[in-house]
1. I have 14.8, 42 for Rg and Dmax of the Cα atoms in Å, calculated from one of the structures I, II. Which structure is it?
2. Which structure, out of I, II, was helix-only ellipticity at 222 nm (-39500 (n - 2.57) for each DSSP H run of 4 or more, over all residues; to 500) calculated from, if the result is -14000?
3. Between I, II, which one scores greatest on distance in nm of label points 7 Å out along Cα→Cβ at positions 118 and 142?
4. Identify which of structures I, II gives the largest calculated value of percent of Cα pairs over 18 Å apart, for residues 46-125 alone.
5. Assuming 27 is relative contact order in percent (Cα under 8 Å, 6 or more apart) as calculated from a single structure, say which of I, II it is.
6. Tell me which structure, out of I, II, gives 13.1, 41 once Rg and Dmax of the Cα atoms in Å, for residues 78-133 alone is calculated.
7. By the measure Kirkwood radius over Cα pairs in Å, for residues 70-109 alone, tell me the structure among I, II with the highest figure.
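FYI, it's all coordinate maths here, none of it is from the lab. This structure is a prediction, so every number in the text was calculated from the model and none was measured. Cβ atoms are built from the backbone, for glycine too; each structure is taken alone.
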Structure I
Amino acid sequence: MPATTSRTATVTLPADEQILITREFDAPRHLVYKAWTTPDLVKRWWHANRGTATICEIDLRVGGTWRYVMVTDDGFEVAFHGEYREIVPDERIVSTEIYEGMPDAEAVNTVTFTEAGGRTTLTILGQHASKEHRDAHIASGMEAGLQDALGLLEQVASSLR
């Protein structure tokens, strides 16, 4: 199982079609969940210091959709969208994820929020349709942006105390 670790999130590849991301936050899970699911709060961290989040739409219900768009510092637009399949408030969200630049490469993400001692472990399991789609996701440079976005997510969640 190849793995890379940088900064504070761990990224592993448990199966040919999967990416597993794990990170601990110094904030209770209800605040991490709130920062993950509230549009104005998502806009504060999703850009990963690479531009400006311009759109953050969240219809947080099973069958509801989400869409995030950012414009990078050099003017490139990056957009993702998906549909919620399962929601257990403060515990678990299952949704699809489509990068609009590769609309045929849908992934299903299972995000789990687990709390112990006032700290939250966030686990994201991304299930891709193929190894090729998973590898393209990794090759996109996603880990560096992910690390920065999750650092900002922690700052946002902690600021809600």
Structure II
Amino acid sequence: MDNEMQIVASHLASAPVDLGAIFSDLCIDYSEQYIATGESAWIERNGDRFSVVVNSSEPEARKRFSAAHELAHYLLHRDLMHNDGDRMMRHIDRLYGLPVDNPASPFTRQHEVQANRLAAQIVMPGPLVRERHSAKNDVAALAAEFQVSKLAMEIRLKTLGLAS
């Protein structure tokens, strides 16, 4: 995992972070597809290969965060996605709906929190956010630069101690 985190870190020097390049460098298949059943995204294991699918009908900022969230599951939790021979293993994330609509298997609520935290660190790297924030103290402009939602940027700024 250390080598993979170094690969991710090598892409965190400019905004917006190039998630496609990270997926490519990690040999993770990435696609955006219309998902009529309401899922935001999923990560899937098929043998030794992993793929991430993001719902193409969601706003760009949501797609980016969903992709980073699934990437975080890969980096932190992929060992929980057991490979039973030819059986494919898929973990689905739904942004909207009740908790019962978003089955955690094989991940727990804590795994989801960890994935959200790492996803925020990937799409809004702390050093880069601090640098840009000192240059322009404008949440909407920062959100646009990092291609995230204004709410995601507000939360990240609070997490970094840059806003109250």
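1. I
2. II
3. Comparing I, II by distance in nm of label points 7 Å out along Cα→Cβ at positions 118 and 142, the maximum is at I.
4. I
5. Derived from I, not from the others.
6. Label of the originating structure: I.
7. Sorting by Kirkwood radius over Cα pairs in Å, for residues 70-109 alone in descending order puts I first.
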